[in-house]
1. For the read-out mean count of other Cβ atoms within 10 Å over residues 210-217, a value of 16.4 was computed from one structure; give its label from P, Q.
2. So distance in nm of label points 7 Å out along Cα→Cβ at positions 314 and 474, computed for just one structure, reads 2.7; which one of P, Q is that?
3. P, Q: which one has relative contact order in percent (Cα under 8 Å, 6 or more apart), as calculated, at 24?
4. When helix-only ellipticity at 222 nm (-39500 (n - 2.57) for each DSSP H run of 4 or more, over all residues; to 500) is calculated, the result is -8000; to which of the structures P, Q does this value belong?
5. To which of P, Q does the computed value 23.0 (Kirkwood radius over Cα pairs in Å) belong?
Structure P
Amino acid sequence: MAGEIIEGKVFKSAVSEKVDVCVIGSGAGGAVVAKELAEKGARVVVLEEGGAYFSKDFPKTIKECFMKLYRNNGFDSTVGIPTVIVPTGKCLGGTTVVNMGTCFRLPEQTHKKWEELGITGWSSKDLQPYYQKVEKIMQVQPVKPEVMGKNGEVIAQGAKMLGYHPKPLLRNVNDNCKGCGNCSYGCHEDAKQAMILNYIPMALEKGVKFYCDAKAELIITEDGRSIGVHGSIRDRETGSFRHHIEISAEVIVLCAGALSSPVILLKSKIANNSGQVGKNLKLHLCARATGVFDQIIDGYKGVGQSLLIDDFAELGIMLEATFTGPATEFPGITGFGKELWEECQKFRNFATIGIMVSDTSSGRVSVGPDGEPMMTYSFNQKDADTLKKALLIASRILFSAGAKQVLTTTACFPEINSPIEVEKFQDLKVHPSQFTTMAFHPMGTCRMGANKKKSVVDLNLECWEMKNLFIADASVFPTSLGVNPQETIWAFATRCAEHISKNVL
């Protein structure tokens, strides 16, 4: 029997259902778990807080995209110094619908950190079959030259001149990709392989039911085990309550992401004897260096994220050629009024390097006054120094490629006007408050571990203190990954589902 996608607007009364598995969240973790368990014969229901949108429904303007496809219009942010904006998706398919499609396996230095924490069974060798499986389903492949775009080409040229080793990024994309650059606003070509194009249709074929506009609020427990989920059907436009939804299930798999998963646990008073729920928030701190060239670059032509430079991975620095439309490219450029407008008019002459730093800082997610996730996070001096170092490296690459000026997202040196100035800033003392920063990969708030006093889930991703409650999203990662996390989430979710089907159901 085929499954179905049921949107909140069709509900006329409360919903009550009994199944084998209830999955909370339909993104990189939830959709994979649902498909894998349904293929093993389990009756599965998925609760998705966001709405169901497909390419035919994707908004035509960036403003509308942020309003419909992102949580809180893309403006979730931390409380701390400095404020960090953390955009995440809120729709069927989760953040996979609005990310850049960038795929990485875990680097060896991250595996080494995990081994030092006593985490076994999650080595690159252990994960290899799961990576291979998801890469095939998600059509992971390098960016092709014809859609690389001049932004990637120029940055590659500058990096090579300095002896670095740029290479095309791997992305989950099919041959329909035209390099339109709209990856983070919903792919209108059905090229970027978000969950709505593969795992969700595969799950539907096996009978999975997806309730959209359905906000999971509490996990119901009895005698030390999870037995169901209580939630509410919400009006998509206003967020107002419409009906209750109750799902009884033998197994609950929480895949609501590193912001919402700990909040659901805290509200449910689950798994916090260790005091670790919501703690250990990790963010890949992101900044940007924009080169201003004499020639036309038109960086918006080509895939949004095309090239990587990982020569500095041991320092926790990843550089990625990244370019977006004006609405998201202009924020962060320094200046006001006429000065800012004059810089923005050079848009076609920009080439941009996105900077991602694997943080050593830690924050926390708690239940805010409105019942929603509240992030408190201040990054430390070490991370500020690493961000400065990364901006200077990126600036050298851009000047090497022929830039006449580099614009940065820091008040330390908002404009760099020559290669000589780059070296002058080498010993400049910086403070975290001087950076304008975003972060795209929240992780770690329900971390896994071998010691139940220091973690939330065990090495099978089952909550230490609640039987049959599993977590399969980025919240279980015990450290910052250092690379874009979606492929590792797919692999973790596949392995978690395998464990559940073999040992629990």
Structure Q
Amino acid sequence: MKSILSSLPHRALALTLGFLLALSAVAGAQTWTRLTHLPTINASTAMLLTDGTVMVQGESTVNWWKLTPDNTGSYINGTWTQLANMPTGYSPLYYASAVLSDGRVIVEGGEYINNVSTFSSKGAIYNPVANTWTSVSPPSGWTGGIGDAQSVVLANGTFMLANPLNTKAAFLNASTLTWTAANTTGKTGRNDEEGWNLLPNGNVLTVDCNNTSNLKNSEKFNAVSGGWTSAGSTVVQLPDTTSSGGGSHEIGPAVLRPNGTVFATGALPHTAVYNTATGTWAAGPNFPSTLDVADGPAAILPNGNVLVDASPGIFNNGSVFFEFNGTSLVSVPAVPNAATVPSYEGRMLVLPTGQVLFTDGVTDVEVYTAAGTYQAAWQPTISSFPSSVSAGSLNNFISGTQFNGLSQGAAYGDDAQAATNYPLVRITNNTTHHVFYCRTHTHSTMGVATGSATVSTQFDVPSTIESGLSQLVVVANGIPSAPVTVTVVTP
């Protein structure tokens, strides 16, 4: 946890610009684009709501703002509106977060409150329909706070939260906002600093950051019966336990790719790849020079590559960006202020356009556009849908396959989670070509890579939608289904 290392959330050491430029060779057509309309807040953690809008926290404040794409679906040209503030006194930095299957957003803990090192036990849940926050009490018996805990939404829709001070975890009942203790027998080290990755079989993978007797240990949680078992050796060491790093036990993000492998980065220059089919690890490519990801963001791209933000050493300035293509780390362009920020400041969010929204605690918000595109086999497919929908109608049913995508989307670890493995419904009017997102909810699963299994969701049509023949797609992690034709009617 960062509070062990410093009483301030912003830590920085210098990196020469020449060193940064030496590593920033452009590979392909990858580009960063600054938002046309910048927010007035220092943008931090961002979450994708199920109506296609993005809510973003002002770093270390109670303030949240919403980015709405323009009528062509562009987030770059989107506009900002202020949302309701979090409960008074709850202004967290580095915390657990998730979008639930009913569309609400849960935030738990906080390593800092109002920029003061405080291992908070507070929590709150946001209702985007009512635009209200409700406080959530911590799990019973969790003394010492929740802090910068990791979390995951399991395939059955249950939010699971870690206790970073020990091996405990708890499940949230989203209806009653109460907690049930999880069965965490077999866990070999406390949860602190770990990241959790949802696997195609519904289990959860983690790399142990605190097992000093085995610095290459990984574990998996059985989402049905509970309990942790070994997931094998990572082959190379990923968490930092070096004296030069202050024994931080930090690690980098891990991202599930469409081919069923998990690309895991470390707070050392090493990376590792977990094969979900064989249950085995292999060493991945090393980051060049002194680069690593001692906390930092990564995100899946539509082409199957993983975009990752690295910087030198533990919490040092000088972000450098790469795409992992399954074999190599390919250097790609960096954001404009990369030289002055470390990787831990970054946050990534996969947008419905397939682009990646990047925030790093300042007002400059950037969007990354990758080269290449998705394979047809990765697309959602629609099998059942309404032939016509009414403006303002609720609970329209749609089903098909792979509505949740093949990955959680973005990752960070214990300090931020912004998974987007849930379906969005996008309708484009045939005449005006204007784009409208419908609010989805009641997803039949929150799993990943669900294959040929039939899954479903419900969607509410905005009252402002234009009438007439339109094209409807289901989008997951920026990959759309083939369109189907619907007629939008005015009630």
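Coordinate-derived values only; no laboratory data. All figures in this text were calculated on a predicted structure; none of them were measured in a lab. Cβ atoms are built from the backbone, for glycine too; each structure is taken alone.
1. Details: P: 24.6; Q: 16.4.
Value 16.4 for mean count of other Cβ atoms within 10 Å over residues 210-217 corresponds to Q out of P, Q.
2. On the way: P: 2.7; Q: 4.6.
That value comes from structure P.
3. On the way: P: 24; Q: 16.
Attributed to the structure labelled P.
4. On the way: P: -8000; Q: -500.
Corresponding structure: P.
5. Traced to structure P.
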